[in-house]
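J.: Before anything else, here is the set of structures, which you'll find just below.
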Structure 1
Amino acid sequence: MAVGKNKGLAKGGKKGVKKKVVDPFTRKDWYDVKAPVMFSVRNVGKTLVNRTQGTKIASEGLKGRVFEISLADLQNDEIAFRKFRLIAEEVQGRNVLTNFHGMDLTTDKLRSMVKKWQTLIEANVDVKTTDGYLLRMFCIGFTKKWATQVKKTCYAQHTQVKLIRKKMTETMIREVSSSDLKEVVNKLIPDSIGRDIEKACQGIYPLHDVMIRKVKVLKKPKI
């Protein structure tokens with residue numbers, strides 16, 4: 001070995017020195033996640049964030065976080081098959097206050113509704129609430145047999161599908177454009193909009209499993 005090279009190795013160097021292991025959780029704090037007032041259960045969980053250090057403020061790291069929570073946990077209802085997305089908007093002390101950010105059906109429910117010998121009808125629409133939230137809503141429905149029908153299949157004709165889709169969009173626009181976000185969420189929890197669509201389409205073709213499949217918040221009002 002050349003003289004003067006790799007002096008560290010000759011003396012034993014840093015080979016045996018272990019790096020100090022620091023548990024990352026010692027630098028983090030727990031915050032309680034609070035659901036909006038529309039839901040019967042307000043405490044829905046906890047979330048972690050790095051403590052305030054210098055210019056990095058803990059509350060800024062929490063804002064904008066999205067939590068996906070089952071309606072079963074939000075309403076103490078075991079048969080709920082909807083998932084609500086809540087976004088963190090404000091931090092008060094150790095509480096993270098959230099607002100509605102979207103809704104979806106669970107995959108197993110969606111798959112269980114699709115069957116043979118019927119027509120699947122879908123519609124979607126962008127609509128604004130009275131308090132300035134722009135929502136994109138997706139509706140799904142399935143045809144069923146007439147009361148006196150003997151035939152196995154219950155396929156709707158193309159013109160009937162178009163009429164049903166029109167009724168779906170009209171009902172969604174009417175129900176949402178006349179309500180604020182809180183009222184819309186209160187309609188989504190029991191899915192009263194889906195039942196209204198089912199009643200409105202009875203004269204065209206009987207439907208079942210009519211539901212608001214998905215809701216997205218596209219734009220929020222500027223504060």
Structure 2
Amino acid sequence: MEGLFITLEGPEGAGKSTQIELLNSYLTKKGYQVVQTREPGGTTVGDRIREILLDNNLNNLEPKTELLLYCASRAQHILEVIKPALLEGKIVLCDRFSDATLAYQGYGRKIDIELIQQINRLSTAGLKPDLTFILDIDSEEGLHRAKGLDKDGFELGIGDRIENEKLEFHKRVRSGYLDLAKMEDRFEVIDANHSVDDIFKVLVQKLEERLVENEDSK
């Protein structure tokens with residue numbers, strides 16, 4: 001594969017969706033062919049699975065069922081979107097990927113990490129991102145942003161099934177991401193407590209460094 005696979009990860013409310021849009025625009029203006037996508041979703045099958053996973057009415061969803069649904073969506077996503085784009089030499093920007101499964105279902109749901117890694121290997125066929133940005137934010141602040149709470153904690157909007165999990169769940173997820181970041185060089189942890197513009201500047205700096213490395217390796 002000659003393309004570049006970049007993922008954005010992080011707890012709820014870290015601002016991934018905003019930053020991935022900005023990165024897409026930045027790279028496109030520089031002349032790169034970019035495919036922007038997300039998980040769960042990215043395909044017709046994946047979007048149907050996404051509806052199930054985020055449905056607030058499905059509070060009794062078994063954690064292992066949740067795990068398998070995420071990985072099923074991912075397998076289809078790689079087949080239809082990610083792998084073809086990489087083979088065409090494009091840059092793929094993905095909002096969440098397999099690291100999210102380790103953080104949310106492993107650390108958050110407390111499912112055995114080795115089991116998740118095995119299922120991840122099956123669903124991804126060994127595909128890993130070239131670069132992963134983890135946007136890190138305090139769990140309480142992130143939930144305030146994600147669920148649309150005001151400064152006193154009153155709801156301005158309604159969160160999805162994952163956002164509505166207890167604070168301790170989200171703290172475990174954040175801890176999981178920070179643990180993962182220590183395991184491989186592809187991770188870059190970005191402080192997401194700053195302004196959108198400041199975060200974007202740091203992302204661009206790190207991205208440009210990786211683009212230079214990618215060009216030099218060809």
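A short reminder: the numbers here are calculations on the coordinates, not readings from a lab. The structure displayed is predicted, hence computed values, not measured ones. Cβ atoms are built from the backbone, for glycine too; each structure is taken alone.
J.: Assign the value 3.0, calculated as distance in nm of label points 7 Å out along Cα→Cβ at positions 38 and 110, to the correct structure from 1, 2.
T.: So the calculation was done on 2.
J.: Using helix-only ellipticity at 222 nm (-39500 (n - 2.57) for each DSSP H run of 4 or more, over all residues; to 500) as the calculated read-out, with -15000 as its value, let me know the right label among 1, 2. Provide the component values of the computation, followed by the final result.
T.: Values: 1: -7000; 2: -15000.
Source structure: 2.
J.: If Rg/Rh (Cα atoms, Kirkwood Rh) is computed to be 0.95, which of 1, 2 is the source?
T.: Going through each structure in turn, the value belongs to 2.
J.: Out of 1, 2, which has the highest value for relative contact order in percent (Cα under 8 Å, 6 or more apart)?
T.: Numbers: 1: 17; 2: 31.
With respect to relative contact order in percent (Cα under 8 Å, 6 or more apart), the highest-scoring structure among 1, 2 is 2.
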